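I've put the structures underneath this note.
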Structure P
């Protein structure tokens, strides 16, 4: 957990970036990501050197070999004026230089080295091929390096928390908040899908890899034994996590986020999910977690033909649903955020997707989210759709939950309404009834466990209830919660007519009496 002191240092560096002319929060994180990557490479070689010395044999992976990386010559005479060795590119070396020398080494040699690594296909280096150094001054670079040097990055939790804290600033900045799903909503989706050590997990619109990180953290907490099993440990690091994105900045940030959370070989790669063929990944994933960007419409010419074969539409929200079904293996499950229109849209394509989920697969649940969840940068109304790919039907009853509060205010400020200990889907302390009214997420988790049991008996006036597949089919596969929810109407009290007449007569007598008293007072 980050201390207040570390948070303060991050805030100071963040403010220094803004003062230095770098106002884009993504660019700030990107520059810090490069430096964290260099520190990570240095740590890897240091561990390798220690292991080699202990075993008395050559180092297995030499990232920074002996020798000269770059020779600098005088432009007029051609004489060598400086030599930058590979050793000088190591974090542990360049951080000890004065600010001017450090700035020269990092800008003129460290960043070219990152791009050179990409050409050699080194792990994670592929995302560094477009690395650009944009920190404007030696003083600012020195502040950033000093801040990172003081943080104990040997601790996976601290590294992850540091990065999450910085990513939180993307949402706070507003303009780039679309890249970040609120962390407590991600945790809710992970908590309900319960990843297993055997799962192969994918986010086809991975962004900063928040869903993949949360799935990894869930496994560390609930399946600690997997790291003692050689096969499962290797699967966790090299085969479990897959993310696509078509933004190179997001790929760099997402890849680093996974690495800092202790996942060494996550498959985070470039792909335009709706425009590329998916033959290689068809029926591959056992769990999909996603909140894809729903941008509107695409041209048929740019849309993958295998998706159009599932649903003939230009609507991105429907194409993504088709994509999820394409990528999932039979028996695979999904939790995905969709705009409300997917649930009740009247077009042929909208109905076809919903019918497909209900009739050909197993639609498990619809969790309606309050419209303020994605404020301040979007007020769109959304829901989480949970389904299992079966290719043979299986929908019996669909569970609905109407989330009315997520623990934060639903205005642009998004302020916490409960304490940290009572926040999120799995709070550290139990909530009172009043606190439940401010944070429904723990109740979602509790009721989810009973969706095939006691929840079947809930009335339609409750916050959660189930609806049979037969009734949904009869409603033209409408999946909006308001289609089935019943509102409680308080019965009005009716007085007998004789009592009403008696009260009116009594009132008439009182008015007459009052008028007589008033006349007596007049001169």
Structure Q
């Protein structure tokens, strides 16, 4: 299990059941997270609390000209997968298939399906992302990277399935796979003899009263939000072939998505409500991922939270609920936020206000010392070379065979290209040097520096000097860091987490490299340490010493 040091968003403490929430509360939460956010994102939010509904719309830029309302449709991306799971659950309820059946049972006769040591992929493994199929086929090259699934043909899909080589036992490892869900969407549509949108409308949308939700056939009263990259530039829509849209092709309004969650909570009765409940039952728990049928299941202090996020080239979405408490949250955003962590933290906050909402990413100025430390040549996992350079007080990046681009910097400590959607997250190593993690198109790649560069001499504090930092540093109302020393070494321990040793890299700067965390201590005019700042995985949190 991954070390949990300091990742405050993983700490969820439930308040007493039945909190009341108003429209003003929803808007306040959106403002807390997005006010002046560099992405310029606009977001629609809805919260269900024991039958009552509160909603809000908010734009990071107060002067934004994006007049969204209850008839505005957003791409919900992979939240669509939970709807596809409901269609499958109906088949299961009718006794036509079982989760333990091989996926070949749903596919046209003669379809070649890969296996591993004689073990076939099952339907249940596909809806829990444990089938062994890759995220996308290894040889898939979209004709338009900004609309990557639009031109996939039935022939290409089945050929890619036949040519896939499984490298492990199905069910043995969790790996998120859009490809596998495209296969399932195709299989369900073919079995029904209808395109996915028609199947979805007849079995889920109409029964739940979701009359403004669609794939390709937009209702006349609905207008579509313009999607955006996180650099605020407009993004084109993502389209899907008719039978493969169950992987991420649904567009929906906020009121319709609230109706969908009412169905999931069991408070909106319909023919498909029992199937919705079936998708929430645990099917697998592999590699730290507990899964229903395309739902992620999290348990916190006796509460089960059921969640799925979605993202396309220009949109982000979140659907989450606590069925026992009759609480649900929908977030629909007109900006792609995958590279900066999505909407999960805000969604958790709206489910439970004691969890932090996250902070806006506002434009900031990078320390020239950080820029100079990053300058150099690197190679990403996969082989792509990149060079970082300093241009006046800014960082630039140039990949092999590509132009040079200027980078911006934000308050979360990340660099980002001004002209395309990606993110560069610096990583301070225990030896004092830097490397980075590169986020682009939903992928994550670690960078390794090419060649060697001189590293400034490390500062090595004496045992007496380590006493300067000892103390407790609350970061939120429910999460604090304890700093202590043992045997001339400094350690940090987060609330309910194991202690980790810190490496000193310079005076008042320490690193826990294994969890990509940096702690910067601050002193007052009398040279006394009075606070610390945690920088970790896109979070910057400050705590006063107590």
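FYI, it's all coordinate maths here, none of it is from the lab. Small disclaimer: the values here were computed from a predicted structure and weren't measured. Cβ atoms are built from the backbone, for glycine too; each structure is taken alone.
Structure above, values below:
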quantity: Structure with the greatest value (metric Cα Rg over 2.2 N^0.38 Å, set P, Q); calculated: P
quantity: Comparison of P, Q by distance in nm of label points 7 Å out along Cα→Cβ at positions 47 and 159 - largest value held by; calculated: Q
quantity: Value 2.2, calculated as distance in nm of label points 7 Å out along Cα→Cβ at positions 79 and 199, assigned to which of P, Q; calculated: Q
quantity: Among P, Q, structure where helix-only ellipticity at 222 nm (-39500 (n - 2.57) for each DSSP H run of 4 or more, over all residues; to 500) as derived comes to -5000; calculated: Q
quantity: Which of P, Q leads on distance in nm of label points 7 Å out along Cα→Cβ at positions 63 and 239, largest value; calculated: Q
quantity: Test item: volume of the Cα convex hull per residue in Å³, for residues 311-406 alone calculated as 101, pick one of P, Q; calculated: P
quantity: Origin of the value 21.0, where mean count of other Cβ atoms within 10 Å over residues 207-214 was derived from one of P, Q; calculated: Q
quantity: For Cα extents along the principal axes in Å, for residues 287-358 alone computed as 35, 28, 20, the structure of P, Q it came from; calculated: Q
quantity: Winner on relative contact order in percent (Cα under 8 Å, 6 or more apart) once structures P, Q are ranked, highest first; calculated: Q
quantity: Given 13.5 for mean projected area of the Cα convex hull in nm², for residues 71-270 alone, calculated: source structure among P, Q; calculated: P
